[in-house]
Structure I
């Protein structure tokens, strides 16, 4: 079953070069979405989870490879096809790069001996890894996924970003001082922005002000605001609001809490504030939502 595009979920494939495709998937719903696609033999599969969590299934579901937020998975099997069959959890973003081994070899010089696929003895071997990716890679992934580029140059823009992504992925001596975008100057700044995300999620019932958050992580307010949107696609408090509404749905789904209790647990001083926020997000009241869950 292929994931159907709608206003809250999308999955598109762009051929950026002969033998190289990029898949961009966003599941902003509160339900699991499934995507499947056939992949030819002798193709390297790079999968990046920018947000959320997903499970890749192979061999008719007998093998399941989980991929968590800020992690990448690399698969290669020269002897058989490895079709993509992936379950994207609620609020999950995926970038996948599919590149033929022939195209991959053409991108790198013959002396890149730290890349396993470039040595003749390894060309016929299976390969798999699952590793966290760097902050500079996270920036490029965000640009690929959220780029608002005119269709006439979209393929060219994404092609440049994909090749930048591959160069960062295989650069074992990455210099974190190299500027990757105008707001996220280096790895340390991105680490601080990730820290800001963890702080607001951990203290979602009583989050710090933007000024307080800026002081706590040691990053100027302007860089915090611009960098957070660059990395996570939204403002700090819009991101927090989405998270709180997701938590509200989870609590309502358990049928253990009434509307007032959910609002209090999420830090709303009055139930009316919680109801207004919920309705703005989902177009219905928590009470009606709870009724639909109970039915």
Structure II
């Protein structure tokens, strides 16, 4: 079996596949994604996790990176369940990409890996259920796991430029509260470290740049560096009435995510520890 398997090669997964050495085996949900990866020299296969797979996938001795999100509705994560039922053999390690949304709204307070999860959105609840499913599956096999709780991901081609051009409102800075983000290339570095580190065994790691900028500050920074008008700022409840429930779920929760464990145990030196440098690099492509 190949040394590394990536399941869920979307935005971050594709970049991980391109940066991994040792010729990873990458699974993606689209033909276009598979073609892009193959053109980059990556062994890629199409796997639609919303359908019953044909056959099994041997992951014996491999580091498995799982980045596919749960469905947008329902309970639990049937995609993950189908995947785990398809895998055969004991992996060397299973790295699952979760979300800091499992902590719920902390009212601007600090959360660490020792903070009990308390999701306040269905999306966060689905992710917590998925974390527990991964831990149970690995326990049955005697395989080590790593859970990465990841905040908002941004990078080239993943900036809110259209939202800003439309003039969608932001929450007034005084009411916005702290937020958390990670540049996609730094996330890839964290993923690689989580797979390789001997300390990262049956551990949860919060991921983030540590800047804790609010969503309003993020939109302002993107607008300024892109040469666009800053979004209008409105009171919190007025913004809630104007945005979709999905967008509100990202804007509403407020927390400071402590990433000390990530820095100290995984030893990742972030290339973009602040929005200014990360957004500039993202706009440059």
Which one of I, II has Cα extents along the principal axes in Å, for residues 26-65 alone, as calculated from the coordinates, equal to 34, 21, 16? I
Taking helix-only ellipticity at 222 nm (-39500 (n - 2.57) for each DSSP H run of 4 or more, over all residues; to 500) from the coordinates of each of I, II, which one would give -13000? I
Distance in nm of label points 7 Å out along Cα→Cβ at positions 42 and 194, calculated, reads 1.6; among I, II the input was structure II
If relative contact order in percent (Cα under 8 Å, 6 or more apart) comes out at 18 when worked out from the coordinates, which of I, II was used? II
At a computed 10, 35, 36, 15, 4, 0 (P(r) over Cα pairs in 10 Å bins from 0, in percent, for residues 74-217 alone), which of I, II: II
Calculated from one of I, II, mean count of other Cβ atoms within 10 Å over residues 58-65 reads 10.6, and the structure in question is I
Comparison of I, II - label where percent of Cα pairs over 29 Å apart is highest: I
One of I, II was used to calculate FRET efficiency 1/(1 + (r/R0)^6) of positions 138 and 154 (r between Cβ atoms, R0 = 25 Å, to 0.05), giving 0.75; which? I
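Read-outs throughout are calculated quantities, based only on the coordinates presented, and are distinct from any laboratory measurement. Nothing here was measured: the structure is a model prediction, and the numbers come from that model. Cβ atoms are built from the backbone, for glycine too; each structure is taken alone.
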